[in-house]
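> Read through the structures below before going on.
Nothing in this text is a laboratory measurement; each read-out follows from the coordinates by a stated rule. These numbers come from a predicted model, not from an experiment. Cβ atoms are built from the backbone, for glycine too; each structure is taken alone.
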Structure 1
């Protein structure tokens with residue numbers, strides 16, 4: 001999953017002009033505040049959960065898309081921004097909210113927390129992720145056509161999930177907040193008068209509070225500087241999270257992977 005991100009880093013470091021002597025300014029340091037607003041089209045989801053119980057013990061591992069009919073494709077809005085304190089110091093944030101539902105007749109018995117759903121019962125499933133990212137970045141490489149920064153921050157995810165038998169016989173829901181620390185690399189490279197590559201890779205082997213496991217988030221886009229301070233962009237986002245949760249409201253495992261296409265309007269102010 002991180003291969004796309006590694007290739008982006010290699011590309012930025014090897015492109016002509018990036019490795020040249022340091023220049024006092026870069027074409028890519030835009031206004032003091034940069035934002036992008038757009039949509040995210042998810043083309044492939046895999047969400048595997050196991051919800052354990054104090055009384056029943058280890059739950060059943062369920063892949064919600066195939067076992068419980070959860071939607072595999074969905075479109076959502078997304079907001080990203082960067083505030084640049086100086087040419088080298090900046091803060092970045094992102095927010096998006098993914099909510100999916102579905103239904104299916106179970107082909108196996110499912111132990112979900114304190115409830116047991118028998119084979120052949122039709123269930124309704126739901127899963128929601130509200131994601132907010134905030135990070136500090138230090139731009140260690142400034143070149144006329146390329147910049148690169150290292151970042152450290154927090155990737156906070158609010159999980160809400162559950163199963164409900166459509167015959168009304170049983171229902172259960174669970175929620176948890178996962179504040180995941182992260183480190184990353186982000187950069188840009190101008191390859192035309194109005195075109196630039198933009199990318200970021202964030203990852204960590206997580207052990208934070210009630211959660212432990214691995215996390216990665218890679219975004220690669222191409223942007224067009226259509227007007228002086230405004231333009232558009234498009235690209236891909238690949239995300240992976242595989243953690244064990246000890247949270248009392250959602251004890252078990254959470255394994256989420258998705259690929260998505262991003263398209264957005266961008267702008268910048270100040271300077």
Structure 2
């Protein structure tokens with residue numbers, strides 16, 4: 001296993017680019033980040049509603065019906081990109097294990113794009129009350145999600161979602177193992193653990209969704225989908241807990257610094273003997 005980039009060079013104590021007090025160890029776009037950006041940009045193009053320019057208003061209206069689904073998929077991919085961006089800014093790691101995990105992340109994202117687009121398009125059509133049937137080559141119409149197909153669809157989506165955040169969890173675990181060579185201070189270790197816990201929360205939500213649909217079948221596929229609504233509240237709770245721990249840590253460090261700066265009290269001199 002390789003080592004972190006420049007393990008002997010500590011980041012500046014008051015770095016200009018920070019997030020919540022985390023000193024950034026990288027300020028330049030590396031080749032791995034450039035390649036990752038290209039792959040994620042290609043993934044976004046796969047989400048595009050249509051690659052052809054509409055020739056009639058009817059075709060334009062049909063294309064616009066997929067706008068909300070595209071926006072949801074784009075938001076999820078942007079979230080993945082942001083998490084990867086923050087990781088490389090914080091740690092600047094390019095060892096073999098980090099490259100392997102990043103490659104696995106890009107592979108899963110590309111595999112995840114089409115199930116993501118299909119699921120969001122179908123859900124938006126169902127909410128809007130539009131016909132979700134699709135024409136077959138023989139001219140007949142077939143339901144987008146047939147009987148018994150809701151279970152494997154939610155399992156595929158949940159597995160892809162869990163895999164993405166499992167890779168992020170492994171990346172942050174790797175950063176923690178290299179905290180000495182990365183010169184992580186107490187605040188950065190705390191924030192690294194909090195971020196890793198957030199990825200674990202996302203894995204648990206995906207696992208719960210899969211469990212609901214596997215046990216309940218098609219009748220519970222809607223509940224399995226709404227399970228992902230827990231992401232917001234649970235991530236907010238994780239942020240609140242990490243913020244409280246951070247404030248406690250900073251208060252302790254400030255108290256220790258104040259105690260170290262306070263000079264010791266002068267010892268009392270013995271009273272002079274009473275004159276006869």
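> To test your reading of the models, identify which of 1, 2 gives 3.5 for distance in nm of label points 7 Å out along Cα→Cβ at positions 114 and 202 when calculated.
On the way: 1: 3.5; 2: 2.3.
Comparing all candidates, it corresponds to 1.
> If helix-only ellipticity at 222 nm (-39500 (n - 2.57) for each DSSP H run of 4 or more, over all residues; to 500) is calculated from each of 1, 2, which structure is the one that comes out at -22500? Numbers along the way, then the final one.
Numbers: 1: -1500; 2: -22500.
It was calculated from structure 2.
> Cα Rg over 2.2 N^0.38 Å computed as 1.14: which structure among 1, 2? Mind dumping the intermediate values first?
Working: 1: 1.14; 2: 1.42.
It was calculated from structure 1.
> Out of 1, 2, choose the structure whose coordinates give distance in nm of label points 7 Å out along Cα→Cβ at positions 106 and 138 equal to 4.3 when calculated. Numbers along the way, then the final one.
Details: 1: 5.2; 2: 4.3.
The correct label is 2.
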